[in-house]
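Here, each number is a calculation from the coordinates, and none is a lab measurement. What you see is a predicted model; the values in this text were computed from it and never measured. Cβ atoms are built from the backbone, for glycine too; each structure is taken alone.
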Structure I
Amino acid sequence: MSGRLYIVSTPIGNLEDITLRALKVLKEADVIACEDTRTTRKLLTRYAVETPLVSYHEHNEIEKAKELLSILREGRSIALVSDAGTPCISDPGYRIVKLASEHGIEVLSIPGPSASVSALSVSGLPTSSFAFFGFLPRTKKHLTDYLSRIKNYPETLVFYESPNRVTKTLRAISEVFGDRNISLSREMTKLYEETLRGKVSDVLEALVKRNEIKGEVTIVVEGASSEIGETDPETIDRMLVQHKKIGSSLKDAVKMVSGESGYSKSKTYKRALQIWGRE
């Protein structure tokens, strides 16, 4: 009988963010596959988990995936973790998931922290739909080409970036996308957690004044102007009416509806004037 492969999310900073179910799986699994045994052992030591560890990272993923499959086919269970957050999301893991599923082995998700979703949730940008792109290309030409390809996406965009490249990436975003609204989160759930919000130029100005930027960074960028108002004006009107019913001022309603929908603020204002009964 085959074992089970568990995809276990672990804290992105604060070790108290581990779930009770994740701890149970980590303790009961036969093996824990992890990127860096030193990093994972800190978490396991904190919660007295003594399950054996085996390294599984981007440099040995192809070879190790086959070894892990053999373990699963022997009937033993494996808990796959990354250094932080949810495995397989801009991290190693998809090869063993693919192999396991192809051989009829059950793959189960043990959900938990994710830097991309955490940063999105505090961004103040529309969250009804978003596109996640992980880490962007490093070279200027490849980065510019990549951004040019996705510049017209209407969804909110989410990227990962390293602290030493973040200012270069923000400059490229400004050049290709224009001065859009963004949110930049770093050191999430840690002692010096910080989120900067505003136009790309505002956030970039704040960062260049610093001698050093620490911690992995998640960038959330406003999508291209939505066509929602052109194709479905009734939606904008319903949103405005709802804000009027709860007592929002015209100014506040326009700001919130425009921000939530991505619809032009000037067009939203014109529709609001009609609903508020003003000339």
Structure II
Amino acid sequence: MQTGRMRTELVSEPGDPTRPNEDFASVALPAAGQGGALVLLDGVTPPATDYGCRHSVAWFTSRLGGALTELSVSLRDSPLPEVLAQAISRTARAHTQTCDLSHQRTPQATVVLARWSAAALEYLVLSDSALLFERPDGTVTAVLDDRLSRLPRSSLATAAIADSTVRNKEGGFWTAAADPAVAARAVTGVVPREEVRALVALTDGASRWVEKFREGDWADCLTLVRKTGARGLVQRVRELETTDVEREFLGRSKTHDDASVVVVEW
């Protein structure tokens, strides 16, 4: 989609076409034309069906993502951590009467938020989704919350699923679940809007191109998105997943994961 001098693109593809896509992606462009916002969530699939909640992870990401999309533009004077905290609280209220939100595996998600005006671009990243921004000189900066990747492998139950000793615990890593206080744990920042000419947000199903398959660095990833589009990146990841029959790169990770990419260019 193109609006004035801004172009947006959004692609979200399930890892398994027989299962719901647990990612959420949106771009909000207020009618007043005063900036906009980007929201990207990656739902955390629980290892078992008993996780204290009658709702699916896809239900949770839809609720949380919808709240974030609305609040990020309606509460423009509120910092993004406050926006996230309010969205988590709103989502929790929607099912606290029916579900055990204290369960360690209550539905949860990684979060990427970006919001811009004519003057500034704010960003927030929580857990292992990624946000890239490109400056006018072509320099690419990756905003990452790398706490999960820095944990020793002995702290993880499997290569992909962290156990209850490190999830949303001090010294571990953090995801958006039912406690709004987690918003204060996010990686945040503000840069002048004129210093950003493109944003690319990726769930870890798409960032595998860099982080698992090592096809290039983050700057190369943004170049590929610009050349082939967001769908081209996801298609290339699917090719790499399919051909890694010896699991040299995937290891014990699932073969295909939900993969989402959101692009904003000025």
Looking at structures I, II, which one was FRET efficiency 1/(1 + (r/R0)^6) of positions 9 and 241 (r between Cβ atoms, R0 = 35 Å, to 0.05) calculated from, given that it came out as 0.30?
-> I
Work out the source of 12.3 here, i.e. which of I, II gives that when Kirkwood radius over Cα pairs in Å, for residues 121-184 alone is computed.
-> I
Kindly point out which one of I, II the value 1.07 was derived from, the read-out being Rg/Rh (Cα atoms, Kirkwood Rh).
-> I
For helix-only ellipticity at 222 nm (-39500 (n - 2.57) for each DSSP H run of 4 or more, over all residues; to 500) computed as -13000, the structure of I, II it came from | I
Taking 15.2 as the value of mean count of other Cβ atoms within 10 Å over residues 129-136 derived from one of the structures shown (I, II), identify that structure.
-> I
Computing relative contact order in percent (Cα under 8 Å, 6 or more apart) gives 17 for which of I, II?
-> I
Could you figure out which one of I, II the value 20.8 for mean count of other Cβ atoms within 10 Å over residues 41-48 was computed from?
-> II
